1. Starting from the value -5000: which structure in I, II was helix-only ellipticity at 222 nm (-39500 (n - 2.57) for each DSSP H run of 4 or more, over all residues; to 500) calculated from?
2. Output the label of whichever structure in I, II has the greatest value of distance in nm of label points 7 Å out along Cα→Cβ at positions 66 and 170.
3. Have a look at I, II and say which one yields 15.6, 48 for Rg and Dmax of the Cα atoms in Å, for residues 26-145 alone, as calculated.
4. To test your reading of the models, identify which of I, II gives 4.5 for distance in nm of label points 7 Å out along Cα→Cβ at positions 98 and 258 when calculated.
5. I have 1.00 for FRET efficiency 1/(1 + (r/R0)^6) of positions 82 and 138 (r between Cβ atoms, R0 = 35 Å, to 0.05), calculated from one of the structures I, II. Which structure is it?
6. Which one of I, II has Rg and Dmax of the Cα atoms in Å, as calculated from the coordinates, equal to 23.7, 79?
Structure I
Amino acid sequence: MVGVMTQINKNAKQIIAPVVSNKRVGQYHQIILNIGDLAASCKPGNFVAISVGGESSKMVLRRAFAISRVSNSSTFGGTMELIVAPHGQGSKWLCAQQEGAMIDIVAPLGTAFGIPTEPVPVLLVGGGYGSAPLFGLAEVLNARGCRVDMLLGASTGSKIYAPMEGKRAVNSMRIYTEDGSMGQPGRVTEPIPEIIKDLDIAVIYSCGPMAMLSAITKISDQYGVVHQCAVEESMACGIGICMTCVLPVENEDGSISNVRSCIDGPVMDGSKVQWDQVGTQL
């Protein structure tokens, strides 16, 4: 049984967005779209649903991609940056689109990261290319006057996205890889308790694999720290139709509801997600 849902993001619009640039960055593609005035409505944590495939191979459902950041420039006006790993059919199609290609998008979708009303110390934790949306978030938090520290982790160094870019946006950054090929060897979650105590962290923001988000929640609950996480549950449509992205979440009365991460997420309170039940619900 699926609980009561909020509606699709009220700021969402469908537009045809031209590709401004498509650059290979390590294992990923940095794709920039011209979205005009829509950039003002996009917040860190939101995502975009894209119609993928040409006229002969168009998929029935849109594909969801996290928005890395939005910006305004004198040359292109409002732009949206996406960091895409060319793994599936849809992402491979998107990564093959060249400058000038026209992309059918619906944005912004989903919930956004909550920004503290007062400057507080915060920790950003990114896994793999899940770290990309955190760079734009870091800029917003800096503007709020927060101290921002970042941890980036992956199984191997080639899966760390743009580490130098991350370093420019934060007070300090550490990198952890499980094979020790970049930064320090180990899991990205290992130094979190020490950082919470040393820097008096008030909020942890995270984006990455579900196992990482679950591990961070255990730590944040132990230390009484707020944990806002952008879940990576697979979103086939991005607009709440297909029901493939449901997650078990605790309600205020203690009951459990299956909510759609594309509508009620992707940003969620980590302490409310029933991590031990993820993937087992009907």
Structure II
Amino acid sequence: MNDENKKLKPGLYIISLPIGNSKDITIRAIDYLQSVDEIYCEDTRVTNKILSIYKIKKSLKNYHDHNGQKVRPQIIRKIKDGKAIALVSDAGTPLISDPGYKLVSDLKARELYVTAAPGVSSPITALTLSGLPTNNFYFLGFLPNKDQSRKNLIEGIKNLKTTIIIFESANRINKTLQDLIDILGNREIAICREMTKKFEEIITGKIIDIAQKIVPKKLKGEIVIVLYGDNKKDQEINLDEIINSFEGEYGPSELAKIISDQTGFSKSIIYNKIIKLKEDD
């Protein structure tokens, strides 16, 4: 490691921190944290806990969505005055669904130095653990809080062929899974939580099966959802099998309601599929 008092080039140092396991930090990240003049973070209490593990004592200041407009000019001025400033997140890589991109943009516009000490990132960690295709993916971040806005956003990604990564909180996961079923159908999914920690849990399977597994549980913390891309053909085959398993026991409307209640598929989609199957017979 570098000498704690090594003078760094003036600029912004974007530093990734662990997402759960304190050993998941790079040597270069520790070097930078020891050597910068100040560290800007979301929550000084959280960052202090991490720094204390590595016996690092530095001046900490807040940088978040609520004070960014006020603090950015201060950081820019300090860098112009020759300071080396670190930006960290509470966990993982800064700027990934975290504040910071406006700061980097402003610094770039002024041709000031910006670099990064890359490290662990929860979207990438979840993707590698999901068992879903990794050759390309779409990172959606957090879904909107309002029901209609969330549904509109999900509607907008339903035809994407790539693997989709979503951040979600434990208290909204059940509602989000229902929206995914209603709009996207019963796709393959991975629910990733407590990653890199002792009780890491990766739940994989079809959305309906996963929803049934986790509804009785009281999950905590933030969750990363990894979702299979558009696979309409597979969904139609599965729905056909479900409909055919009833072998004409009910009328179309009643059967659509029964299957909708059991699976979470839209009743209208099921009804149209029942009618189509009857016409094809």
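1. I
2. II
3. On the way: I: 15.1, 51; II: 15.6, 48.
Considering all the candidates, the number was obtained from II.
4. Working: I: 4.5; II: 5.2.
The correct label is I.
5. For FRET efficiency 1/(1 + (r/R0)^6) of positions 82 and 138 (r between Cβ atoms, R0 = 35 Å, to 0.05), the value 1.00 is produced by structure I.
6. The value was obtained from structure II.
Read-outs throughout are calculated quantities, based only on the coordinates presented, and are distinct from any laboratory measurement. Just so you know, these numbers come straight off a predicted model, no measurement behind them. Cβ atoms are built from the backbone, for glycine too; each structure is taken alone.
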